[in-house]
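Given below, in the form of structure tokens, are the structures.
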Structure I
Amino acid sequence: MGKTTILVVEDEAAIQQLVSYNLIKAGFHVSCADTGEEALQILLNEEIDCILLDLMLPGMSGLEVCQKLRRHKGSTGPHIPIIMLTARGEEEDIVEGLECGADDYIAKPFSPKVLIARIKAVLRRGFEKNNTESAEEMGLIVVDDLEINKGRHEVKRGKETVHLTITEFGILALLAGKPGWVFTRQQIIDAVRGYDFLVTPRAVDVQVFGLRKKLGMSGELIETVRGVGYRFRSSI
């Protein structure tokens, strides 16, 4: 199996070179794009495992690239981990990035060590299943018209495939795996993101909002427990 390939989408040459240098030093293969349009073209021709995406790009913005990938049902776009890497670090910007489908958000200036750790954490959530899942985890979770396949990282509502980000899938599998069990926002963060991930409870709410929207009527199965967190129920 070849090296993990990271696509760096950044128009500032100095930052692109700095990020690429640290990624290569950490053992990754790197592809680079200066624009969103170039990034989308690369994704058509190369196998990409993770995307580092700047928000402020010439032409198509990083948010537009992220939205386009998450909506592209004919490719692996909906499932590729996306980490926003940008100078816009206000809470509103973070929420907006996560709402568009990003799996993580790192504000500039950043620590190369933290960047590498975040990338490895995102990749671990995506790839660990193939090597360490037990027979139970490889099974299906079936609730009402939802079928959640943890081994294949797939969700179907009836005959329709629902395309979720890694984070959205993790939240759904966590809640649906224990119907009626109430999970606090911090428990969700710890279980889905990992203890080393800094994210606000507001960001969890945004992820759940997006998940409900993608699930359509089935999204009503995810209940808000006021002042505590969330739980998954059966409509039966």
Structure II
Amino acid sequence: MTEYDSLLQRVLEPEVMDSAEEAQDYNRMDHKTVNDLFVKDLIAAGYAGGDTLDVGTGTALIPIELARTVGECRIMATDLAAHMLDLAKLNVGVAGLADKIQLSQVDAKQLPFSDAMFDTTLSNSIIHHIPDPLPCFREAVRVTKAGGLLFFRDLVRPFDEQQVQQLVELYAGNENRHSQQMFADSLHAALSLSEVRSLISQLGYPQESVQQTSDRHWTWVARR
């Protein structure tokens, strides 16, 4: 995957997607390919079940796929957006996985969990919502057991406005206009690869532990 830095300035979007319309549109979007790949790559990185924290779960689509794929896991799925969690509760119930997935309204920057509580801490697409993501990364490290797995993935800010529009057309061209705008806003709010690497290096991890893993994603994989 070719690495690049962005010519675009980061444009923040609201930290919490907490309107019913946003939650419903997000839940209706086709995330299956991305979520299936996330779970596949997580397992390839060494995920073996156990006590798992999902930071910024949205409507709990990844925990559901993970629980279906890996039998022996207990997942604490957290989000700050109440409307997202309302739909997450519905999704988990329909999937029949309430015994494996617990939901909690939590601020990723101030996790209410003990040190070294989880075997794995994972997150998909929360970092671009946070103006200063460093506290979120610090908290994720804090609550992960020694030797535990850290697996974060999010959007990488495109090189220029033309690439933003190309990505929106390619990956959200069949969605409604509001969903397309949400995706474009998220791309503008995303960090560049160099920005993520700089944050991770402040935690004592090598910059190379963050890689661009698709035309629109970076992934951080590390052991606590």
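All of the numbers you see were taken from the coordinates with simple rules; none came from a lab. Computed from a predicted structure; not experimentally measured. Cβ atoms are built from the backbone, for glycine too; each structure is taken alone.
When FRET efficiency 1/(1 + (r/R0)^6) of positions 98 and 210 (r between Cβ atoms, R0 = 25 Å, to 0.05) is computed for each of I, II, which one produces 0.15? This figure was derived from II. Thinking of I, II, which structure, once relative contact order in percent (Cα under 8 Å, 6 or more apart) is computed, gives back 24? Value 24 for relative contact order in percent (Cα under 8 Å, 6 or more apart) corresponds to II out of I, II. From I, II, which structure was Cα Rg over 2.2 N^0.38 Å = 0.95 calculated on? That value comes from structure II.
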